[in-house]
Structure 1
Amino acid sequence: MEIRILKIEELDLIRKLAYQIWPIAYKEILSKEQLDYMLEWMYSLNALEENVRNGHYFFAISNDQKDIGFLDVEPNNPIRGNMKIQKIYVLPEFHGQGYGFELLKKAKEFAQSMKMNTLTLQVNRHNKAVDFYKRNGFEIIDEQDFDIGNGYYMNDFIMQFNLSE
């Protein structure tokens, strides 16, 4: 297993993985129309490159030379001292094998190396990943609905992990 930081010219990997993961991960939560809208909105190459220009860091995790997941973190969002996990996904056939845990561990280590105090993330309230985050020390601190355009909303929990504990 290897986790590596991606260069801007490697971002198509994130797009390809998202298009493999999202239809499975969200098939029971989002309509096909909302899924398609969100994939294009969040994972177009322009959107991903803009994320990097705005301070995001992307990591890929691989198993036997095959890329199987990714992590996107953004320091000082929404406040100084907090690192927000924007995206964390693993191909479904690799769930339950510790890869998500390793990406979360990488996020924690990276945040600590940048002197962050907390890690936060948003997760759909109906996503089974909520339990994964709870098992790994995250607590629900808020519940919000975000208007993302086109009549769609993200209905999320805001979860936090305190790095100083």
Structure 2
Amino acid sequence: MSRAVFPGTFDPPTVGHLDIVTRAAAAFDELIVATGVNQSKNRLFGPQERIEMLTELVEPFPNVRIGSFEGLLVDYCRAEGAGVIVKGLRSAADYDYELQMAQLNRRMTGVDTVFLPTAPEHAFISSSWVKEIARLGGDVSTFVTPAVHTRLLNTL
């Protein structure tokens, strides 16, 4: 059985994340979408809120479940029996950063990373931009699911 982890902060989850989940769910027997704590990011939603949004997001996929972790992603992968990390790439800059992380993870634990390029129509979407646009009163309804959009508007 192939098990993979798609990690991220998911603050909030976007349609770009949903694109990666859809494609990764088709490629692996089981996919764990895991929200982690990243000290360098300023979060709008708490851990439980992100888990709730992700649970709604992955509801249509029977082979996808939600997880959360603190600490090293590779330790979480090992604990879950996952041999693959899935990362979505929007740009060459993402690739440069993620390649180094993938090489470190492989060297430390043998966990491989699979890169999925984001669909072109989602390549410009980031959670950070979604939050910024929403804070300034812009319409982000096409960048997130309706349920996430409602939470976002109620939080700001």
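Only the coordinates and a few stated rules stand behind these numbers; no lab work does. This structure is a prediction, so every number in the text was calculated from the model and none was measured. Cβ atoms are built from the backbone, for glycine too; each structure is taken alone.
Worth pointing out:
- Test item: log10 I(q)/I(0) by the Debye sum over Cα atoms at q = 0.21, 0.23 Å⁻¹, for residues 29-124 alone calculated as -1.19, -1.29, pick one of 1, 2: 1
- Relative contact order in percent (Cα under 8 Å, 6 or more apart) from the coordinates reads 30; which among 1, 2: 2
- Structure responsible for 2.6, with distance in nm of label points 7 Å out along Cα→Cβ at positions 5 and 101 calculated and labels 1, 2 on offer: 1
- Among 1, 2, structure where FRET efficiency 1/(1 + (r/R0)^6) of positions 53 and 133 (r between Cβ atoms, R0 = 30 Å, to 0.05) as derived comes to 0.60: 1
- For -10500 (helix-only ellipticity at 222 nm (-39500 (n - 2.57) for each DSSP H run of 4 or more, over all residues; to 500), calculated) the corresponding structure among 1, 2: 1
- When distance in nm of label points 7 Å out along Cα→Cβ at positions 77 and 141 is worked out for each of 1, 2, structure 2 gives the greatest result.
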